[in-house]
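Laboratory data are not the source of any read-out in this text; all were calculated from the coordinates shown. Just so it is clear, the structure is predicted and the values come from calculations on it, not from any experiment. Cβ atoms are built from the backbone, for glycine too; each structure is taken alone.
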Structure I
Amino acid sequence: MLTASDVAAVLTEISPLLRGGWIQKIHQPAHHTLVLDIRVPGQTHRLLICCRPNLARLHVTTHPLANPPTPPPFCQFLRAHFQGARIDDIRQIGNDRIVELQITGREGPHTIVCELTGNKANILILDAERRVLRDLSRQHHLAGQAYVSPSHRNSNHETAPSRFAGAVGGSLPVSETIDEYYREQEATQTINGIKEERLRLLKKTLKKEQRLIEAWRYDLAKASAYLDYARYGELIKANLSAIMKGTHHIELTDYFDDRLPTITIPLDPMKSAQSNMDDYFRKHRKYLAAEHELKPRIEQAGHRIERLRQEITHMEQGTWTPPAMPSSPANTPTLDRATTNKHQSTGDQRRGPFRRFTSTDGLPIFVGRNARENDELTFGLAKSDDLWLHARGMPGSHVVVRLGKGTDPPPETLRDAAMLALLYSDLKKSGKGEVIYTRRKWVKKAKGQAPGAVVVTQEKSLHVSLEKNRLEALKSRAS
């Protein structure tokens, strides 16, 4: 973050340039970052104000930043009240990391206070009487209170010389140097943040896979008790007439063993010989089914565990390479965008929390968790050609499958997504029901209704039932 001396150096450079300018546009590309487009005669300057801990700063930048599809509430407030306002003055308060922008708009004079003070950095809007109207950190208890500067709360000020005061070259060398320095810092923290989050996810997934293998091995071991039951059934079948109801066991010669031993086969005395025989055959089929299903699952999970361990080892040894990240317009990822990148480096993963799954065909599936997320997923993240699903006529989650333009969803992906729409709806209790699906472009907001309420056209429907194996596979690929 900037020191008090750094703040003094950058203000010496930009204050004369911006004083008297007009705030043309206001953007909030990330939670802690504001960008003001300030028009002065002949050109427009982009003033960046960042309150992120360890990266708090203020300077002019020439690099555009990507903005969210919907401006955050703080940005909306600023646009409503201060877009078009004149910058009367920009000044440092005392020998501190606090900058005040004195502005005059259609509602009269106001002050934008930029507290670039580390972990407690904040941006506050003051009225003409210097009462707090709103602040970036959403400390609601401050609203209506007389503003008290951190300068009066803490008398310790930094006196170290500025790291950037001697910058040369360019029309605004101090701003350009600060901008470049912090872009590098953000890029480093972006990579570190992605690595930490990836490591957390890998360890969580590893534990999940290990628990699955343990459960499957337990089920397989339990089913293995029925390994010899086909032989018992055949022996009983050959001696049906000799077995009377009420018999607890029978001793028979085992003709499947070359030594022809005599073995004792337990019987249920409440059942007939035929029923006892059927029980042994049924349990043996259960063993065969378990072996057929569980052994491949255990083997596949073992391969996944090996890959997870290899990636964790690369991280621990410092040889891990992060996945390629989409670049910002300036070709440098920002820290604010990275901190919301929880599991992957794609734009899909950066926006919104949502539940996330990967289909059998490797396609991303997003599931809203409440009305607000449903609204954000459908009308924020989803693209027009994406597949949209919902349980017919029931409260539940919006489900979106990311598809390429002009492509149709593979049948297994459609079943996966429909299963999730059923699972996260009121149809879950019945275990089956009808799911509608269409392209996102045929889903419209229901006017005057609560978030998440939609009007759907050109839909198709699919009747699905919850399948344990499919759900387990989806959950194992959840992120």
Structure II
Amino acid sequence: MVFSSQLFLFYFLPLALALYYIVPGRGKHLMLTVLSYGFYGWANPLFIWLLLFSTTVDYICGLIISQRFGRGRFSQPIELLQRGGSRTRAQRTALIVSLVTNLALLGFFKYFNLLADSYNQMASILAGSAYTWDTFIRITLPLGISFYTFQSMSYSIDVYRGDARAIRNYIDFACYVSMFPQLVAGPIIRFSEVDQQLRHRFHTLDKFARGVAMFSCGLAKKVLIANPCGWVADQCFNSDQIGTLDAWYGVIAYSFQIYYDFSGYSDMAIGLGLMLGFVFPKNFDSPYKSKSITEFWQRWHLSLSSWLRDYLYVPLGGNRKGNFRTYFNLFLVMLLGGLWHGATSWNFVIWGAFHGILLAIERAAGGKDSLYRFLPAPLRVGVTYVLVLISWVFFRAEGLDRALDYLASMFALRQVTAHAEVAAANIFQPYYVAMILLAAVIAWTCPQAWQITRKLTPIRAAWCLLLLVLGILVLYTQSFNPFIYFIF
């Protein structure tokens, strides 16, 4: 089920809010869990069992980590573990079980098809088709598995580290893992960020109003900006013949599509959370205003970049083990970040490696500003944006060959025929040019929805209401168009 759909807007959401607020007290978590499982299982009910299994494993592991386990029962009450203290073998084993289970689920469902296809391609090249693996098995990628496995793992790790208390009530934990606002495409909500909110939170009219405003801004981003930019990007990336100007125009369109699509989803998720009384952290901070790639990752997909930093980069040693190890850690973390995205193509790994190399170079040059310090601020923003555009080619193109061809077109290394001029006539229609220009103006000059909605004045509320109405009206003219990060 997609947020930007009539089914969600006019049926599921009103029903969910009504049932949630009708149910008293602690029953709200049970109701929200039931609604979230219904939301998740709408596309494929079998996915529910996978989510339930992952939730149950991490719930049990959390209890074992937080207590002494002996004689068939938990012998001590749940308490916050001493940070940095020693852990028993049972606690260490429980953490390992949690991590291995989640990573195994993620690895199997996300990478089985990719590895099978990669093996067949390599075997065909090296030994002929006789050695390929003729398999009829194709694994369907469960929606949101990349997000809820990371989210669930953060719970086990936080409890083990002593950063959070374990939850005794299974329904409360199931509610945390499955909350429909952020279940399918994030943000990745760490347990420590909502621990106290699960125990007690306030439902206020101001919070609900801000949630509606955030949701309205997110819907407008998706429907009014991301979708038209996506149409231009599709025309360019799917074209066999494309000129240099058209290629740059297409990747710029994609850069705005993925930003407004994903930040729009995040705004909608945060808004829905506010309607339910939860305050989720911001997930984007005007990333295209960045003056370096290091700063870009301090602004883009904050929940993932901070997750990778705290649960991967720091445990690997971070910057505490010398320069070479720091550069290697930066590269490895971004490589794994690309692999996290890459369920369909090795291009995502290349994308991650590209960013990892740039981060290491900037670090070696003395930090995020040192490499570009001789440039004025606008040029630093421009250089960073161009580097991000080059990386987006690998993220968007279907296969390495297509990515390299597209880059060749961007840098005038391919000859084009008259067919390319015909394709250009479609993508430069006034409506699409206007939408891309609007996207650029908003990205570089306007405040974020997070800031706009922090204090809702009557004028701001009216603008948000207008965006909601426009988004709904335009939604009726567009075909089904899911969010980009649904495939991750």
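Output the label of whichever structure in I, II has the greatest value of distance in nm of label points 7 Å out along Cα→Cβ at positions 100 and 284.
Structure I comes out on top.
Could you figure out which one of I, II the value 10 for relative contact order in percent (Cα under 8 Å, 6 or more apart) was computed from?
Structure I accounts for this read-out.
From I, II, which structure was mean count of other Cβ atoms within 10 Å over residues 60-67 = 17.1 calculated on?
Clearly, the read-out refers to I.
One of I, II was used to compute mean count of other Cβ atoms within 10 Å over residues 396-403, and the answer was 16.1. Which one was it?
Of the options listed, only II reproduces it.
Supply the structure label, taken from I, II, corresponding to helix-only ellipticity at 222 nm (-39500 (n - 2.57) for each DSSP H run of 4 or more, over all residues; to 500) with the calculated value -12000.
Only structure I yields this read-out.
Quick one: Rg/Rh (Cα atoms, Kirkwood Rh) came out at 1.18 when computed from one of I, II, so which one is it?
This figure was derived from I.
As an exercise: distance in nm of label points 7 Å out along Cα→Cβ at positions 20 and 228, calculated from one structure in I, II, equals 10.1. Which structure is it?
This figure was derived from I.
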